[in-house]
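Trainee: Please find the structures below.
Rule-based calculations on the coordinates, nothing more; no lab input. Source: prediction; values computed, not measured. Cβ atoms are built from the backbone, for glycine too; each structure is taken alone.
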Structure 1
Amino acid sequence: MADSWRGYDLAGGHIALDLVNTVSWRGDPPRRLDRTELPGFFADWLTRTGLGVPEGDLSAVLPEVRELRELVYDLLADGQPKQTDLDRFGDLLASAHTRAKAEPSLPVRWSIPVETPADILPALVLLTDELLRSPDTAHIRQCAGRGCAWLFIDSTRNHSRRWCRAEDCGNRERARRHYRRTREPV
């Protein structure tokens, strides 16, 4: 559904961050929007991320996917994961590995093809694990836009990216600064 994508983009730089970012305005509770609650969004998200949409009832796996999303946010948002969160993720990872298959290449990469709705959560857990063990974690940032709180990998040369998207939160902040500079004192 096209309308559910308004204001959303795969801007995280990794599928685990794009999952976290399915909550818009996380830092502004009155505006907070869980896009996975919008009709058609989750199936469209699965397609756009490359996981694919399996046959079956996607709504049955959404509560677990939402729990994973919040756990990933807790693990990554401040750069200092709590042991309890790591333990919870470890349990999910152990369960996912019981279903995973190694791809025949080096370095070894474990994956779960998404053929049924039950494959979605463990596939996302394995992909999240890849991110958590990656040097990219040193460059995960939280958007500086007021209320946004989206996470992204800052892949700029000097690691100075501040916003999830320059044309979105960056534009709003530049407009705010311009307004403050040009408005006349009362």
Structure 2
Amino acid sequence: MNFNFGELLTVSFTLFAVIDIIGSVPILISLKQKMGGMREFRATTISGALMILFLYLGQAFLQVLGLTVEAFAVGGSIVIFILGLEMVLGIEFFKGDGDVKTATVVPIAFPLIAGSGTLTTIMSLKANYGNTTLLIAIVLNLIIIYVVLKSLSPIARLLGSGGLTAVRKFFGVILLAIAVKIFAANASQLIK
């Protein structure tokens, strides 16, 4: 087997940038507080399963549902946009029902961690890199995700409530910009 470490680094850093777990810390802290906790291992496992599923079956899965990659990306961008609005305006769209299990899947595992951007990036990278390289890169990113999710409480204590509010609003604007970019890049393909 011919394995290229440089390719692994490229794919790993690309996924890390797209997943942006560090940038999601403020909203993850907010969701954890709202839901009264978080199942970090479950969120990591579910997002990993989604990424691996899309690595091997992504295109076929969307075709079975009659969806295009663009439609999937637009749907995910709308959810990300709403989460960004919530962070910036302080308005609660995502109602905490106290069910940690539900919040672990939506919106934490999908679309925050394994969102449409991550899943479409995996399918795009598959065109240039082997499945083994992509699989190892996904696992490396899952380890980072799990460590960050387990560290949310110390991060929240470090920032304090004022710092957390400032960071949440800043990253809310970033999330809005990312959502608009994903929407703009894919919506035009749906209108044709």
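Trainee: Once Cα Rg over 2.2 N^0.38 Å, for residues 70-117 alone is calculated for all of 1, 2, which comes out largest? Don't skip to the answer; put the middle values down first.
Mentor: On the way: 1: 1.41; 2: 1.16.
Going through 1, 2 one by one, Cα Rg over 2.2 N^0.38 Å, for residues 70-117 alone peaks for structure 1.
Trainee: Now, a different point. Check the numbers for relative contact order in percent (Cα under 8 Å, 6 or more apart) across 1, 2 and tell me which is largest. Let's see the in-between values first.
Mentor: Details: 1: 24; 2: 43.
Biggest value here belongs to 2.
Trainee: Suppose you compute distance in nm of label points 7 Å out along Cα→Cβ at positions 38 and 54 for every structure in 1, 2: which one lands on 1.9?
Mentor: Numbers: 1: 2.5; 2: 1.9.
Traced to structure 2.
Trainee: Among the shown structures 1, 2, from which was the value -26000 of helix-only ellipticity at 222 nm (-39500 (n - 2.57) for each DSSP H run of 4 or more, over all residues; to 500) calculated? Show your work: numbers first, answer last.
Mentor: Details: 1: -11500; 2: -26000.
It was calculated from structure 2.
Trainee: Hey, another quick one. Out of 1, 2, which structure matches 1.2 when distance in nm of label points 7 Å out along Cα→Cβ at positions 62 and 134 is calculated?
Mentor: Details: 1: 2.7; 2: 1.2.
That value comes from structure 2.
Trainee: Looking at structures 1, 2, which one was distance in nm of label points 7 Å out along Cα→Cβ at positions 14 and 102 calculated from, given that it came out as 2.2?
Mentor: On the way: 1: 2.2; 2: 3.7.
Only one of 1, 2 returns 2.2 for distance in nm of label points 7 Å out along Cα→Cβ at positions 14 and 102, namely 1.
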